[in-house]
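Every number in this text was worked out from the coordinates using simple rules, so none of it is lab data. What you are looking at is a predicted structure, and each value in this text was computed from that prediction instead of being measured. Cβ atoms are built from the backbone, for glycine too; each structure is taken alone.
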Structure P
Amino acid sequence: MKKVLKYSFSMIGLLLIVCLTVFVVSVKASGGEPTLMGYQFKSVLSGSMEPTFQTGSLIIIKQTKDGKGHNRGDVITFVDKNDHIVTHRITEVKQAGKEKVYTTKGDNNDGVDVEPVFSNNVIGEYTGFTIPYVGYIVQYASSNIGSALLLFVPGALLFLHGMLTFRKAVRTFKEEYGSASQT
């Protein structure tokens, strides 16, 4: 029983290390927010949408191709005129030629956003799925120091696990075959 429990903890730890490594690599490869099958993970950096989601949360958005299919009340993620990525709620929809123009507002803000959002600036729509506090980890992992540390620690733990396993195998080998050669 003790051997099974030890093996289980070892495998869970190894799986955790591998998952952390894959997470850090995907964050670095994607430039900050990993994308999976048309969904993107975004870190919430301000409190403008509280209480819908808290600062430091990780939200999931469904990426959009043209940004025209959104309605009043939808929460969209878009690029503003300063190239910042913003997630706010649509308060008004207007048609301007072939393009839709959205007026947006953060749920926690007093007034609507000054600049309208053109449909070609929309990245995606909030899916309603939020993971509190994980956004802080994603932000940390996307920094140079954070990614180095989050890659070094799992690597060091994986190396240590390998060394301990190798040492145990050598000891077992010596016990089994070392006594047989002495007879």
Structure Q
Amino acid sequence: MKDLCLFIIALITVNSIAQTDFRGVSWGATTQMVLSQEDNNLISNEENKLIYEVSLGDINGTMMYQFTSSNKLMSGKYFLTPDYVNSTFYIRDYELFQDLLTQKYGQPVSYPRTNGIDKDNWGPKLVEGSLNLETRWETDRAEISLISLKTTDRVLIQIDYVSNEFGRMGIKEKKKQILKDL
């Protein structure tokens, strides 16, 4: 009986761990559920978005939870904004996140297209805005993208998590709204 109880507890624990999709919450969670779970500094609570300050490792930035119009979590995003003098550090960080995401989600379904640019030149090309990097993973519950690109004033490392189920729902809702406004 004791073994059966331990097995059931282990099964419940594994099942609850498997059901979390982004920062300990599951796709479809409400804004209230995320607000109660998240312990980072809330910057903005906009319609269908929660934006927080975040630091991954020693890289600062923001993260955003996006919800459908029916208040279901459909995506999560990190916008990391390192500031380096040495452009190779941006590539180092990109490759670090690429390795970690590969450890967690398996082999990517797509890798960066570098148009034959020698890897030694990725950093300078990224900083000047002539190279963007993107790696994607797919799971049964989400699509994950790692992106590095030059914005107007800095290099951004972005990690997107989009629910397969609720992400499509968000697109359908957006199309309905746009069609109504046309």
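Identify the structure, out of P, Q, from whose coordinates relative contact order in percent (Cα under 8 Å, 6 or more apart) was calculated to give 18.
Corresponding structure: Q.
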- Task: Can you spot which of P, Q the value 101 was calculated from, given it is volume of the Cα convex hull per residue in Å³, for residues 47-102 alone?
- Result: P
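Starting from the value 1.54: which structure in P, Q was Cα Rg over 2.2 N^0.38 Å calculated from? Could you put the intermediate results ahead of the total?
On the way: P: 1.54; Q: 1.19.
Clearly, the read-out refers to P.
Supply the structure label, taken from P, Q, corresponding to semi-axes √(5λ) of the Cα gyration tensor in Å, for residues 55-150 alone with the calculated value 28, 14, 13. All intermediate terms of the calculation are to be shown ahead of the outcome.
Values: P: 28, 14, 13; Q: 25, 17, 12.
Going label by label, the one that fits is P.
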- Message: Using mean count of other Cβ atoms within 10 Å over residues 63-70 for the comparison, can you identify which of P, Q gives the largest number?
- Response: Q
